[in-house]
Structure 1
Amino acid sequence: MYIKIDKLTKKIKGTTVLDDISIEMQGGRVYGLSGHNGSGKTMLMRTISGLIVPSSGTVDIDGKILGKDISFPESIGLLIEYPAFVNGYTGFRNLKMIAGIKNKIDDARIREAIESVGLDPDDKRTFRKYSLGMKQKLGIACAIMENPDIIILDEPVNALDEAGVGRVHDILEECRQRGAVIIIACHDREELNLLCDEIFKIESGRITGHEKV
């Protein structure tokens, strides 16, 4: 699995939000995106996910061009900005509904994903009654439950306690070991250093730095 981004530019209402980005990512590695709010991190993740169509340039995913050969990556899990689920459903019912779109996993795998983030799959509380940390955990469980080839997480440790952060570290290491491409945006540079193999710095929609950790 690989992602190759070539001369990617995105303009919205005359404003350039992504500017001539060219980077490559390989399976089995964790990539961090570092930058201030509005720097372009989330826009880049949305573009890789197929949620935003570039103005020019290409996103090549294992030899298939987004927007040409495929509309969306064929195997992807993502949590961008805030988790959004059906308020009146339990965590398990929400994930079961989403898993029903592709029918790739069974109830046992859904339960396993929920437990891996520290939630109880038998919890009868609805999503509306979840704390911020619980909502974040459910969002991560949703992103990883189908064992996708690409995992994109925007501020994954937001609102998590120390134990929750530790679980995220363990989950991402398991995903890295099985060969997934993992992309993380995080304001905490120390957290990026702990989680990532490589870090790209983004400023004003441009890649201004790249380092291996």
Structure 2
Amino acid sequence: MSYNLAADCPLLSGAPVSEFRVLVVCTGNLYRSPLAECLLRHRLGEPGHAIRLSSAGTRAVPGEPMAAAVEHFLLTRGAAPARTGSNRLTKNLVEGSDLVLGAATEHREAAVRLSPVEALSRAFTLCEFVRLMRAEDALGVVDPAARFAALVRGAAARRGAAGAHTADDVEDPLGLPPRQARECLARIDDAVERIAAAVRGG
């Protein structure tokens, strides 16, 4: 019996899929990951109805609210700082995600350690994913969830040849002087906008 992987797996074929699950990870799930989660939800808007977003922290205390500075930053961007509270990164969260975006290399590595087989090809740092993705990877794909899947496949295929970049890490704003902390948040904002534009297809 023949088996057509692209035909039988919508995530590979670019056909419409029910949902695409994105998990953003940092340390405390108070600054970087909730900011990226909320901004991505805001930037995707209606095209993101099939994209499920969540965030977690490698050392998070469950239920903690996001940092006030992040709330303020979101409001200045017109985004709702809606979230139920911090979550601790778990194997189930990693394995239930189609894309894991770490704020820094340590967060990507934490996800891969929890589930090497599942996460190895779909875990990136946020800035690494932006650097490796290409809009043309989703050329001709209309469905937003399927576009996201195509962008992940392209980035994963490109990663080995591109090499590692230490500049892919977003520094933890906690404890930084206000100006440097704002720069970290703005860097996340820029990365999210690039991802959202690629997923929207415009």
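Below, the figures for the structure above:
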{"item": "When relative contact order in percent (Cα under 8 Å, 6 or more apart) is computed for each of 1, 2, the largest belongs to", "result": "1"}
{"item": "Structure (1, 2) behind the derived value 15.0, 45 of Rg and Dmax of the Cα atoms in Å, for residues 108-187 alone", "result": "2"}
{"item": "Structure responsible for -9000, with helix-only ellipticity at 222 nm (-39500 (n - 2.57) for each DSSP H run of 4 or more, over all residues; to 500) calculated and labels 1, 2 on offer", "result": "1"}
{"item": "Which entry (1, 2) yields the derived value 2.1 for distance in nm of label points 7 Å out along Cα→Cβ at positions 36 and 180", "result": "2"}
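Quick note: the coordinates plus some simple rules give every number you see, no bench work behind them. Everything numeric in this text was worked out from a predicted model, so none of it was measured. Cβ atoms are built from the backbone, for glycine too; each structure is taken alone.
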